[in-house]
Every structure is written in structure tokens, then in C-alpha cells.
Structure I
């Protein structure tokens, strides 16, 4: 049985374990203890900065999403930005990812969003194929840029 639901504070440890599993999958450094504390604080604050859904298979946490709203000035509508969508490999063939992604689409629609957006690492062919099967539009005209804290400090210090 697959169930998708909003993550609650009692799910924090399971969510953090799934985030660590995503980091391992992407060969990235997982969040340290301070970052994990901020994630939980930001998710369950009075005015949350981020939200999450959890997918369970037979009552076991199998994957999650992490998302937040941005805004399109041209549409004058919110955009639901999907920061993470991850399902443990052993649950992928059980359609847990499809259930989770469909619920994200439904959430964007319920909120009246004009768009739902996300990014995919160029080497992650499994994810690319997954989104292509849904008919997602791959953007070619946009380049993503990033500043990390050190870049911000460099610019601000002149």
C-alpha cells in the first residue's frame, strides 16, 4: 500500500535519513547536524520556509519531496518549486515515485500555481526519463546560476 501525506514533526528523523540517502545517491556531502536542525526548524516554524511530503510503502518511509513557493511576475501567480524528490531505490519499482510526483502536481494545482518547476542533474538519466514519461517540458533557454555564501560575502565586501 502506498500513502502520500504531509510530513509532520514526528517524521523529522525519517525525513533526515531520506535526505542523507539522497546525498549518498548524488555523491554529495549530507547536511551536517546544524543544517539538519535548521531544516527541521524551517519546516515546522509558524511561517514555514519549506514544506515536505512523505511517501510510505506498507507503512515504511520510502521517499520524500521538499518544496516551496516562488512567484512569477509575468503570470502573477505562484510557482511551486520542487527542491527534492527522492525515493529509495528499493521502492522505485513499486510506483512510490509516481504517487509522490502526482501528489506534487495536485498540490501545485490546488494552490492555483501557474507553474511547477524543478531541476535535474545532467547525469541523472533515471530522473530525466522519469520526468519525460510524465511529459514534463525540459527548458533549454534558461541557465541556472548560483551564489554560495562565500560568493555573497565576496561581492558584499567589495
Structure II
């Protein structure tokens, strides 16, 4: 039972992180919007002509991208929240039932990892050359979130044993 509770607790903590990130972006929309604008505009990169054609300076497209990020963070937090509840309710169930109940949580954590890896590191970091910016580089933040989610996911997916009677 202790291992199951540890899995639920770690998932709950990661869910809290996701929820706070989404909440912050929703309630203080303007604080991270400049980050997205500058990354997409590539205005603080090395300005290499070979990649500057990728820049997106249109404010509407930048806003759509930012809203997409916020929506993904929010959905991931909500799905993980449902996963925490589902796992807590099945904490005393058979190993097979508990393992089957992990699917929602696994999907929520994976969605967040897709955002950090695909959205921030691949698209932002490489496609829009975010790594070149000394001011608007979110790679280290994305890496922190990726590490936290990755650890939670690896622990969560470990098969559970039957509870001792």
C-alpha cells in the first residue's frame, strides 16, 4: 500500500505543478505572453538569414500559440487531477485494477511531456532557435518540468504488486 500511496502523492505533486503553471498563465496572461512573442519572432536570436524565415511576427498567430500552450497545460493538469482521484479510489484494489486505473494519469503526464519536449525544446528551442537567446530562453524551465514529469511517469508506470492481506 505504501508504494501506491507514494505514486499517488508524487502524481499529485506533479499535478499541482501543472495546475499552478496553467493558473499563473490564465490569471496573469501578460507575464509570459512576451516570452512567446519573442521566441516566435526570433528577435533576440543570432539573426542568421538561414533560419529567420521561420520567425512568426504576426500578433494573432503568437496569441493563438500562447493560448494553445495554456490550453495544453490546463488539459494536462485536469487529466492528471482525474488520474489522482481515480488512483486514490482504487488504492486498495487488486494490482490489475490499480494498474489499469493508471491510464488517465499516464495520459495526462504524457501530454505535459509532449508540451515540454515537443513544444518548448523541439519547436521553441530548435525550430525558433530559442537556445540562441540570452533573454527569452525557456529551455531550462522546460527541462525542469520534463524532469519532474519524467520521474513521475517512470515511477507511475512500474507494475504494482498485490496488497498483503
Structure III
């Protein structure tokens, strides 16, 4: 027996959900757009107009990083890689990830961990190791660990306050 009728029903449901997400965030329902929206609300980031930016998604609008540019990435799985455009580097990379890859969940849309990398420091560390920089840049575990701001606050450049934690728990 084939599963086409069930698959068709699931896709119709997904289309309905994607339409509602698009209406809620004002952009298409793709993981990175949704991640940018979540980060903009939680971390008070003013997003640039889609398609007009080069190397970053917006700027922190308050707090210790106010005015600094940030590239927001949401990786449903934490596989140790991130996307870096060498020709247009932001001040910071804010990376939200789901769980480490496993066979249990195909592509979870959850946020388990958030990392904040100072772009200059990250690029220096990658160059020292001779890492090829671009899409899918491999970042070592110790760099990820030092950059973690949520749930464990290891990086003190940006503190996740209690109200922000309450919002982030919604996506866990």
C-alpha cells in the first residue's frame, strides 16, 4: 500500500501552517527567516530589509552590543558547522541550534543552544587552524563551548536575562 493520500494530507497541513508562519513573521516560512525573527524579538535586533543586507541580518538595538551588526543562523541540528561569508563579515554571529544529529529526529525545529561568536576572534581562530572558510565551515568544540550564551552562560558578551529565557524555552 502506498502512502500518497496520507502524504498529500500532511503537505496540505504543512502549507496551512507555513502560511500562518509567513503571516506572523512577515517573511517566508524558512528556518533562517524564522530564526531571524525569533532572535530579533528575544535579543532586540533590528533586522535589515530582506535582500538589502550584505553579510549580516541586522543590528542589536539595545544592551552592551547596541549598534553592532549580527548574522543570525538557525541550524535545526548542532553539527558543528556554520556559514561564513568572508567578503562581508558582521561584528557577531548569533547561532541557534537544535540537538546534535541523531536518527530519532529527522529535522527538528527547536532551539536547544545559542552561541554568540565575535566574528574577528572566530576568523582569527579558524585561520590559525588553517580551516577553509565559507558555507559549512567546521568549528571545533572548544570554540562552540566558549561562545555559548544559552542555556549555559559561558560567553559574557551577551547575557540572556530571565525574560529572554522564558521566551526561548517555548522553542525547546
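Where a number appears in this text, it was derived from the coordinates with a stated rule and is not lab data. Computed from a predicted structure; not experimentally measured. Cβ atoms are built from the backbone, for glycine too; each structure is taken alone.
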task = For the read-out mean count of other Cβ atoms within 10 Å over residues 92-99, a value of 23.0 was computed from one structure; give its label from I, II, III.
result = III
Top of I, II, III by distance in nm of label points 7 Å out along Cα→Cβ at positions 108 and 124, largest first = III
